[in-house]
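Bear in mind that the values in this text are calculations on the coordinates, not laboratory data. These numbers come from a predicted model, not from an experiment. Cβ atoms are built from the backbone, for glycine too; each structure is taken alone.
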Structure P
């Protein structure tokens, strides 16, 4: 699914005449542990998945990013 969304973004960039374009998909997982003395107090976990799109068009760079992983959202972000 992620590969097809990345291709969708690149297709939009190409159709708009971009000289260069790339898509970076990031899946970030973090975990933190709070300790007081020798006792754990809290464990926190978080996870995020999103993408960034870079484009070079007529000598100017553009960047946009989103966490919405739908074909419509990817196309809009690429535009």
Structure Q
């Protein structure tokens, strides 16, 4: 799912817990809806990795930064 900053997004509910009630079965969750709004995008910390093979001078270095999306949940309706 690709959404820009400020756009509304809908999620499929996996488990809904509201005080004393718990919705966990597929038939109950098919009626549930979760809505949110994208607040921004960021990158995680830089992860450096390094391979080295002894006696052959084989070496390889690479890095990775995971992309994250910040989402604010605006509404959870157990039975929409």
One of P, Q was used to calculate distance in nm of label points 7 Å out along Cα→Cβ at positions 31 and 55, giving 3.9; which?
P
Using mean projected area of the Cα convex hull in nm² as the calculated read-out, with 6.8 as its value, let me know the right label among P, Q.
P
Suppose distance in nm of label points 7 Å out along Cα→Cβ at positions 47 and 63 works out to 2.7; of P, Q, which structure was it derived from?
P
Computing helix-only ellipticity at 222 nm (-39500 (n - 2.57) for each DSSP H run of 4 or more, over all residues; to 500) gives -8500 for which of P, Q?
P
